[in-house]
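Down below are the structures I want you to see.
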Structure P
C-alpha cells in the first residue's frame, strides 16, 4: 500500500465556544490540505469541548447538525479525509462521537465512544458501534480517547481483528493539576494501552489531543496537554506532540500501512511464532484513567 501524509491538529479547544473552535478547526484543515496531507485528524469533542455543559443544550445531530455539516463541507472543499470528534445529539441522548469523512464530504464512519471515563458518564450516553472503512488509504478504524484504555485493550484489539491498517483516535488527554511531566512523562502513561495493539496487529495508531482544559467535578478543571501520539506497526513511538495546555501545533507524519500478516484465528499462531506473549502485554496496561 502507498504512503500518505497524516496531519494531526493538536489544537486549542475552548469549552462552550463552538464557533471559535470550528473556525480554528477549519484553519487547521486548510493548512493540512495546503501541506499535502491526505487526512486531517482533529481532537475529541472539537466543537464544545469534552464534558462541557453547553453541549447538552446546543449539540446537533449527525449528519445534519452544524458541526457535522461544517466538517463535511471542509473535507469536500479541501479534497481530503477529515476525522474528528464532536458532540452528537440524537433525540434526548447526548453522545461523545467521532466521524470519518471522505474527500467528497461523505461520512464513511460514525463512532460513539464506548469506554467513557468516570467524569463523563453523567453527560454522555453509552456508545453502541465499532467499525472500519475500506478506503484507498487502507482499512481505517475509529475509536475515541478512553476507548483505547478499555480493559485488556479490547476495543483497539477488536479493530485489529476487523482488519484495520490504521486506527484513528480523537482524544482529550488531561492530567491532574500540578502534574510534573519531567518526572512522569505523559506519553509513557499511554504506551501500555496503545503500543501492544499496534505491535501485535502490525497496524498504526494515531491519537491527537486538544490543548486547553476541561471541567472536572472535583478538581474544577483539568489541563489538556496535547502530547499527541503515533505508534507504528512495530509498536514503536513514531511521533509525540509537544506537552502543555498552550502547546497548539499542527503535526505531520507519513503513514505507510503494512499488509495484514494474518486474520481471524491466524493471529494467535503468528504471535506464538514470533514469541509474543499477548496476555503479558494486556495485563501490564495501567489504570491511569480509572
Structure Q
C-alpha cells in the first residue's frame, strides 16, 4: 500500500466515521507527521501547522493541488474531528489564541504520534488496543483544556455564554457585562457574533418583529442589544485590531437596518483609550466610542446630542 492508503487504514481502525475516511483526511494526517511516500512511520515529526501549510504539503509532496476554497473543508470536516478525538491538538503553543488569528495551528497528539510510530511493526496491534482503550479519556482531557481557555460571559438575565478565547471575545464580554448596565440598562442581547460560533446568540424573531429581516450574518455587528424601554437598537463593534464604525461601516449598518422600527445607536468599543486613539480620526459622526478599561465614560461623536439614535 502507498502512504495515503495506509493513512486511510489508520483513520478507519481508529474509528473515525465514513465522512473522514477520504484522501483529504489521509493527507492531513500525513502532513501532521510530515510523512512522505518514501518515508517511514517509525520516523515521524510533529510540527505546528496551519491549514495553509497542510494544503502546501498536499500539493508539493503528494501532488494533490487542492483549491484555495477547500480550506474550510479541511478545517471543519477533518481537523475539527481530529482535535475532538484527541488525534490532533489545536494551538498547543497558545490555548488563548483567537480563532481568527493567522497563527492558528494544529499538531499531532503526543500519544497519537507514539502509536503511529508502531504502525507496520509487531507492536502495532497491542499499542492500538491500548490507545483505543484510552482515547475517550484523551479526547475528554483535551476538550477540558479547550473549555478552560474559553471566555465566560454573563448575560443580563444571568445565563452564562461561553465564547471563543482571545481579546476579541473578552471585549464582547465587557460590552455585555460593563457597557450594558451603565448605558443600555435593561437591554436584551439579540445577537453575539463569536468568532468561533457566528450564531452564539441570534434572536432573529425579535429582530423581525422590529422590522429587521437579515438574510446574511456576515455583515452584522459583533453585538446587537435592544432596549425596549426606549425602543433603541445598539449596534456594537468590538474593536481589537480592525473594524470600528467608520464612515463606510456606518453607511453599511444604516442600510442593513434601514427598516428598523427602533432607533439605531452605533457604538465602537475598545479595550483601552490607547487603541481608541489609533482609530479616532476615522470614527464616524453620530456614533459613540467606549473603552472597557474606563467603562463609566462615553465619547459622543457629535456636538448637539447625547446618547441616542439620530434621524
Structure R
C-alpha cells in the first residue's frame, strides 16, 4: 500500500516509516525539508499550514498517518486544530481509504487537560471530514526521543532529591515505542479498524513516582521524592523547564496532563493485533541504550 507518514522525522514517525517499509509498504515521508530528510521512505514536501502542499503530498496515496502536534507552542490548541482541519480536508479530496491518528489516553468523563482535550479535538476534526479514521490513544510512550521519557530521565539524573507536586501519585499505563509502532502498522490493513478507536498501553499501571524511582534505578541513581500540595501547575512547569531541556509551553502541557489518569479501559487492540508487550523496565533499558547510541541523552 502507498502510505503517507506525516511527522516522518519525529520520535514516532521515523520508527513507523522504517517498520512500514519492512512490512512491504511504499512509504512517502512528509516533511518541510525534503532535502535534509535522512530517515526511511521517499521524502515529499508538505506543510499543514499550506493546503496546496498537502494535496500534492497526498496525490496517489491510499492511506496516511497523522502524527502532527505543536506542543512546544503556547497556542498549540489553535495550531493543532487548524492543522487537523486542513489535513482532513486534503485527505477527503484525495479520497483516502484510511487515516490513522495517534492521540492520547484519558477518560472523557474526567476534567481533561488542555493537551488531552486538544487531542480529542483533532480526532473530531479528522473524523468530521468523512474519511475513515482509525484512532490509537496512548499515554506515556517510552523510547529515546520521547518527551515524557526524556523528562523523567533528566529529572532523576539532575535531581537526586525532588520536592514534587501531587501529580506524582497519578497513575499511568506507559507503553514501549516498539509496541506503539507495531499497533500502528497492524491497524493499517485491518478492515475492521476503519472508523474505530483503540486504547493502547503496556502491561503495567504505575504512578509517576514509581516510574521515576524505576528510571533512577535503571541509571544507577538513588532518588528521594517528597510530594507537597502547594506546587501549582504554573510553578511546576517553570521548575521542569529550569532543570530539564523541556520548554516551558511543553512542560506546562505535560504537567496539566499529569493530573489525569491515563489507563486503558478497553483492551480490544490486543485481539486485533496480538503481541507480547514489553514491560516498563525493559522498555526503559532499551530507551537508554538507544539514547546512548544516537546522542539523545545529554546528561
Practice task
Rank structures P, Q, R by mean count of other Cβ atoms within 10 Å over residues 40-47 and report only the one at the top, that is, the highest.
Solution key: P
Exercise for the section: Work out which structure the value 1.06 belongs to, where Rg/Rh (Cα atoms, Kirkwood Rh), for residues 176-271 alone was derived from one of P, Q, R. Expected result: R
Handout entry: Identity of the structure behind -13500 (criterion: helix-only ellipticity at 222 nm (-39500 (n - 2.57) for each DSSP H run of 4 or more, over all residues; to 500), calculated), options P, Q, R
Key = R
Practice task
Given a value of 19.6 for Kirkwood radius over Cα pairs in Å, point me to the structure among P, Q, R it was derived from.
Solution key: R
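No lab work stands behind these numbers, since they all come straight from the coordinates. Note that the coordinates shown come from a computational prediction; the quantities given were computed from them, not determined experimentally. Cβ atoms are built from the backbone, for glycine too; each structure is taken alone.
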